[in-house]
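Before anything else, here is the set of structures, which you'll find just below.
A short reminder: the numbers here are calculations on the coordinates, not readings from a lab. Please read all numbers here as calculations on a predicted model, not as lab measurements. Cβ atoms are built from the backbone, for glycine too; each structure is taken alone.
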Structure 1
Amino acid sequence: MTPYPLIEQRRKMVEGQIRARGVRDPRVLAALEEVPRHLFIPPPYDRDAYEDSPLPIGNGQTISQPYIVAVMTELLQLRPSDRVLEIGTGSGYQAAILSRIVSHVTSAERIPELAELARRNLSALHYDNVEIIVGDGTLGYPANAPYNGILVTAASPDIPQPLTEQLADGGRMVLPAGGRDLQKLMVLERDGSSVTSSEYGGVRFVPLIGEYGWSGEGS
């Protein structure tokens, strides 16, 4: 595996791929500069960890490109005291970024092997404020609700209703929604009983599988 910590590569990634393209939240930039992305990517793909591209992590899943991770995190407008729900843990990289910014992260992953991989990755870095749940992420995780932020890292055909219900007043949810091959990046914000939405351009994510997502890989 690529040697740790590759600090200079992360600094160049943040400056050239993220700050240069408009991400300004200093906590988001600091988290991306701190977290060693290469440790969340299996070889031989880890050698490309600091390129601006998604990469395979096994089980037909991918780790998002650094710029998209940064944009989605910034759109949540998080505070240090916030509690966040992530849907789609993957290898744990996005959860690691969130853990550097907020007090607690709950992350749901439907594939047990990936959930265990993420636990190992996060434990190795002593990122201890992340709780990983194995199950249908489209149902959220009511036991820790409500959440100040909800981040969905897979493409949903629509907005999963259980996630909307678990969003705290004043909270934000960021997710890709639309077709299986192309989606819009959506931001939902709760104000009392009202939820408003806005769009932030086209994206491509793997499908969100579950009761309130896609019914299966071939559907």
Structure 2
Amino acid sequence: MAHETRRGAAGTTGAEIDRLIQLLARLPGLGPRSARRAALYLIDRKESLMAPLASALANAAERVGPCPVCGNLDTVDPCTICRDERRDPALVCVVETVGDLWAIERSGAFRGRYHVLGGTLSALDGVGPDDLRITDLVARVREGLLSEVILATNATVDGQTTAHYLTDMLAPTGVAVSRLAHGVPVGGELDYLDDGTLSAALKARRPFG
């Protein structure tokens, strides 16, 4: 009986609203309750928020894609960062995700270019070198245009493992390899650090290996 009551209560919202709540609940940090609150908030503000949001999502789904050079997300090919002639093309910062790239950009401390791996090596999750953009990174280095590669993987077990693997892979190329230093706590993730911490970590980078 209790199960039937729950189903009946859910059914009163309508299939469209249920679908909206289910999709919102898939977002990071949103559980079922938060998703319901978010859905109500959007519905109450159809004209000022829901309609523009729907338009922005549709536009992003159609136009946004990964940069073939660095892996950043943008609407142009190559991305805006790779096109920026004011940046140092010989300096590349390697990050796990686009979120980490954005975090470093917020600090304003880095004026080179990037390479997004798409994750980290993880035996537990079955993620190997072929699942990441490691081959593309080595190819960029072998072009001979880079003077330094900064490994900005997170200070986690998988991040450290990935950094060591990349160091070994890049050693034969002779390119200088450095690692983010002071300011990044062990177990910390770049996207959760403040701008000052990221800036200090970039300025205090040191050789890695």
Structure 3
Amino acid sequence: MDMNVNPSDYRILIVDDVPSNILLLEALLGNRKFNLLTATSGQQALDIAKKEKPDLVLLDVMMPDMSGFEVAEKLKADADTAYVPILFLTALNATADIVRGFEVGGADFISKPFNKEELMVRVAHQLSLVSEKRVLMARMEELRKSIMGNETLYATIADELRAPLGSIKMVLNTLILNLPPEAIGQEMRELLVIANQTTEEVFLSLNEKMTN
């Protein structure tokens, strides 16, 4: 079992219309302390998955009322369950069946009869991916909060700078209008004009920060 996976942190939905298969999987996975959910039909699986949001679905392919492939299609079509990885439980080994399984959103296959070591490796692999996704989502949420915090800080700074910058802009405008070049020299006037333009650009940028 992958050391990064703590079984008690994950819920696995087992879907099989044969009770003995469910009991076997419950024994194997329950012994590892996974939280288990069970369903004996496709519709029951859909209802439980939507309500309980499992981290992984072990899905039998050959079921009478709704095949595992059909169940997978419905799970992937629902935004609430589309992200849940699916491991198909099947005795089918034809290439067409395997291709079909991947086409409907399956992540992997587990062959019947079950091999304990293979089952644990494949389950652990899928849950390690779920674990990595959890870490990634947590980091993205931290980044989002950080960005929102920075935007709030920038908006506060912009608001505090607008008033003094507006006063500076007014003074520069007054100087340019009332001091002719011959009184202060062409070079000084050009500096005033540049300072006024720069102040105007910064002032407009602050206004944009406040309105965005």
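From which structure (1, 2, 3) was distance in nm of label points 7 Å out along Cα→Cβ at positions 51 and 91 calculated, if the value obtained is 3.2? Considering all the candidates, the number was obtained from 3.
Figure out for me which of the structures 1, 2, 3 the number 1.09 belongs to, where Rg/Rh (Cα atoms, Kirkwood Rh) was derived from the coordinates. This value belongs to structure 2. Computing helix-only ellipticity at 222 nm (-39500 (n - 2.57) for each DSSP H run of 4 or more, over all residues; to 500) across structures 1, 2, 3 gives -22000 for structure 3.
If you line up 1, 2, 3 by distance in nm of label points 7 Å out along Cα→Cβ at positions 43 and 115, the top spot, with the largest value, goes to 2. Structures 1, 2, 3 were shown, and distance in nm of label points 7 Å out along Cα→Cβ at positions 19 and 163 at 4.6 was computed from 2.
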